[in-house]
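Multiple structures follow.
Bear in mind that the values in this text are calculations on the coordinates, not laboratory data. Just so it is clear, the model here is predicted, and its values are computed rather than measured. Cβ atoms are built from the backbone, for glycine too; each structure is taken alone.
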Structure 1
Amino acid sequence: MHEAFEIFYYIRGNARMNIEDRLYALSPSDLYFICPGRFHRAIPESRAPYERRVIRFDYSFSRLFDPGDLLIDAISRFGAVNGKIVAESSIPALFTDLDRFIDDHSETRRIACISILSRLMIDISKLCAESQAPVYESDTSERVASVIEYINKNLTDDLSLDMIASDFFVSKYYLSRIFKESTGSSIGDFIIKKRLVLARRLIVGGSTPGNACIQSGFADYSSFYKSYRKHFGLPPSACSSLR
């Protein structure tokens, strides 16, 4: 879970993809577009290696080629493209083109990356409109899916494990166990990371760190500051330079 957009391009192996409350069986060339703040993880099904490509970028970069968020909004409505369609498109070649500039430290690197990523986003948006997304395999579990939805709707409110367990009429020990099994994260860490991503978005959007702390649901600035610095490696004030 992070503050960047992510393009996840699956190449080969034996794995599933967990995005929020859904599990997808990954097939070669499946492509997923994941928005900031959404929990996700690839889950290998065996010890055999799997291969994927990942591109991450934030709004400050996407608006160099998509100032009105037209591509971002179009792709976000779908979120995934079937691998059979991707394999027959120009997308694999664009990933290869991008690889050529990974170790390039010349002044043209940034220009090339902007150009390739803009073409990649245009092609993804076209495929999203023309093809069916991969069918998700299952919900993580009905109860965990409901808890994630509950957290997302009440993220800035006073949330605690005891409160959530009470609202779902289960013991907090049982809820902690099934949530950890489904997501790989504790409920507390899940909530904190969601709030940190929201706070960063607010600061980049113009809020002061103090206001972002309150607006994202943190109880006090000290705990917010420590969590923010631990997660992002920089103090909240450093975000102002990204505006």
Structure 2
Amino acid sequence: MTKGHRAERTPSSGGHWGKIEYLYEDRDILVVSKPAGLAVIAPEGSRAKTLYDLVTDHMRRTNPRARPAVVHRLDRDTSGVMMFAKSAAGKKILMSRWNELVKERIYVALAEGTFQEESGVFDSWLVENRAGTVYAAKAGTGGALRAVTKWRALKKGTLHCLLELSLETGRKHQIRAQLSATGHPVAGDARYGARTDPLGRLCLHATVLTLEHPFSRRVMRFESPFPDEFRSFCAN
């Protein structure tokens, strides 16, 4: 069993992403903190290095036949905690019981504008269009899925606010679409209407993943602190 925060600097050809931190590893699972700008798997037709490729290289240092399995994803421009299964058996359990095993998924976002309230719940129906963009729709809309996110303000500024968001459901682009629908898109998220880009990246970070281990059944909590720059751009 291997634990600890070991970082590997992994510059891309464009130099836009920094390093992978290996947060935890045992014979069944591997948990990393993904840098922003690194795709989990390659889009069709792309030959760029991916997080999957780099994790595979890492695992094959000790087992030449190792092959990780993707059981959930983060968007390319989202940073933070992400887990891989290290076996087919682990993948099967995690994917079939994901909603049962995952106890907590918390993100931090730097959003545009500010909220009068200190906390609340986004409860909406989301649907994906042909371009892959997700938007809020009325209940009963064909293909719409209910999305629930609890949120609280960590810091409020004049132009931006820092939010902690806890997923009750796990829909595609859930946080990005829900914040956009409120008029407070994630900073740097031009796809969902952001007008500011203070850090040259999507200001969204997966900071906590808590789950029941697929085999030991031990509840484990993995954390990756959000970038300090998120807070610095939330000034009064």
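When FRET efficiency 1/(1 + (r/R0)^6) of positions 117 and 173 (r between Cβ atoms, R0 = 25 Å, to 0.05) is computed across structures 1, 2, the figure 0.65 traces back to 2. The value 3.1 for distance in nm of label points 7 Å out along Cα→Cβ at positions 93 and 165 was derived from one model only; which of 1, 2 is it? Label of the source structure: 2.
Determine which structure produced the value 51, 41, 33 for Cα extents along the principal axes in Å, calculated from the coordinates; the candidates are 1, 2. This value belongs to structure 1.
Of structures 1, 2, the largest value of distance in nm of label points 7 Å out along Cα→Cβ at positions 29 and 45 belongs to 2. From which structure (1, 2) was semi-axes √(5λ) of the Cα gyration tensor in Å, for residues 85-188 alone calculated, if the value obtained is 27, 18, 12? Of the options listed, only 2 reproduces it. Comparing distance in nm of label points 7 Å out along Cα→Cβ at positions 109 and 197 across structures 1, 2, the highest figure is found for 1.
Matching task: -14500 is the computed value of helix-only ellipticity at 222 nm (-39500 (n - 2.57) for each DSSP H run of 4 or more, over all residues; to 500). Pick the structure from 1, 2. Among 1, 2, the structure yielding -14500 for helix-only ellipticity at 222 nm (-39500 (n - 2.57) for each DSSP H run of 4 or more, over all residues; to 500) is 1.
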